[in-house]
Structure P
Amino acid sequence: MIPVDEIFGPTIQGEGKYMGNISVFVRFSRCNMNCSGFVVPYGDGKFGCDSFHAVDKMFQKSWQNFDNSYELIDHIEKLSLYDDVVFTGGEPLLYWDTDIFQQTLKYLHEKKRKVTIETNGTIVIDIQKLYQKDIVFSIGLKLSNSGESKQTRFNQKAIDIITKKANISYFKFVIDEKNLTSLEDEILSITKIFDKTEVFLMPLGDSAKKIEQNSHSTIDLVLKHKFKYSDRLHIRLWDNERKR
């Protein structure tokens, strides 16, 4: 059984390498992190990431549980008018070893859909089959501003497998101007290890106002180190509205 927070689209990809592409999103529930440092408020004085509704078990009554791949594929296909399908979360790779997840990936590959998996890059997976190698892995590595310990948020073995075995993978780092110097040092230490992996920096924020506050510092860092800038169009356009 796989819990899913929401399936929605078509809409645009708001961030990363394929920003602007029309896509369908499958947001898987549960995560191995909370990222309270991103200070998105919800519930009774709680703070987390902007997808807290997919992470905190207090929302699990609204999650939909899928017992087989046929049902999940059917929900995706009802919306898949376009080629791109994005698996996000939560943390989708929590379900990598399940038949439901793999059969869904295999089906989408056979239908020539481009599948992107948005992951925090901490879970060790096995990538052997052609359809697995053809997945785009958008690795949103968490930095100290996430509030997670380095031991929790950085798994070199997990990253190494993805970046070496997948045909397309890239890093996304979330930047805020308050912690710019320390974040810069962290990113450089990671990119020194994985020097062939494409790097995108994007501003922290769960509202257009916060995105704007952090975007200039983010661009300055991009220019300094010749990285790439990724906006967060879905938040700039709709703040943190669900199913956008």
Structure Q
Amino acid sequence: MMIFIRSLIYLILQVPLTVFFCLLGCLLVIVPLRWRYYFVTRWTMTMLFLLKHICQLDYQVIGQHNIPKEAGVILCKHQSAFETLALQKIFPIQTWVIKRELQWIPFFGWGLALLHPIAIDRKNKAAKPKLIQDGLNKIAAGFWVVIFPEGTRVKVGSTGRFTRSGSELAVAANSWIVPVAHNAGVFWPKNSFLKYPGKITVEIGQAFKAHDLNHQMSASEVTDQVRKWINETTQKLEQQIL
């Protein structure tokens, strides 16, 4: 019962806070993107604060020293809504590859659109070239690009098909590739209203580049390496809890 009550209180607070930050953020549309990013992500930090103090759900990060100073591509396991929040606090300024329909969600989507994400239409053949070109521009401007290679959230114990889009972007930019695994779905399951108390573990893998002096990796090889590490690490983290 307490889990339900805490989750309900979280939702009750989340709704007006989302509306407030979105409406105020719209007034900042004329200011530089980095300023807008800082303001809008105060909503994210507030949600993480409430998650900790109301739902008693905290997190720890392993391998934060693996984050390079130079921007690149983040390839992250997707199980929950949690990682969409936590990555914004763990990594420097970033942008996300999203379905363009997410920008149409009242208030939340409008706030998301203020940050100029890489919004794609998956049904359009031009989606991948757009992702690559926009991604190259973002990385060149110093923004990390967050991609969930499975494309959608998957249940604990499952894995989706890993797409090559993020790997192709990283190969094209010869940028850093940082894999991220976690066990958030154990505490905040896919599409669930309930948030169970505990401590999520987020593990950041060793950063690498597709091209170095000794070897040139293809997008397929990058995807295979990332998939193997994420799946094995996620399984390990889940087994520590289940």
Among P, Q, structure where distance in nm of label points 7 Å out along Cα→Cβ at positions 35 and 83 as derived comes to 3.4: Q
Entry that produces 19 once relative contact order in percent (Cα under 8 Å, 6 or more apart) is calculated, selected from P, Q: P
Value 16.5, calculated as mean count of other Cβ atoms within 10 Å over residues 19-26, assigned to which of P, Q: Q
For -14500 (helix-only ellipticity at 222 nm (-39500 (n - 2.57) for each DSSP H run of 4 or more, over all residues; to 500), calculated) the corresponding structure among P, Q: Q
With Cα Rg over 2.2 N^0.38 Å derived as 0.96, matching label from P, Q: P
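Laboratory data are not the source of any read-out in this text; all were calculated from the coordinates shown. From a predicted model like this one, the values you see are computed outputs, not experimental measurements. Cβ atoms are built from the backbone, for glycine too; each structure is taken alone.
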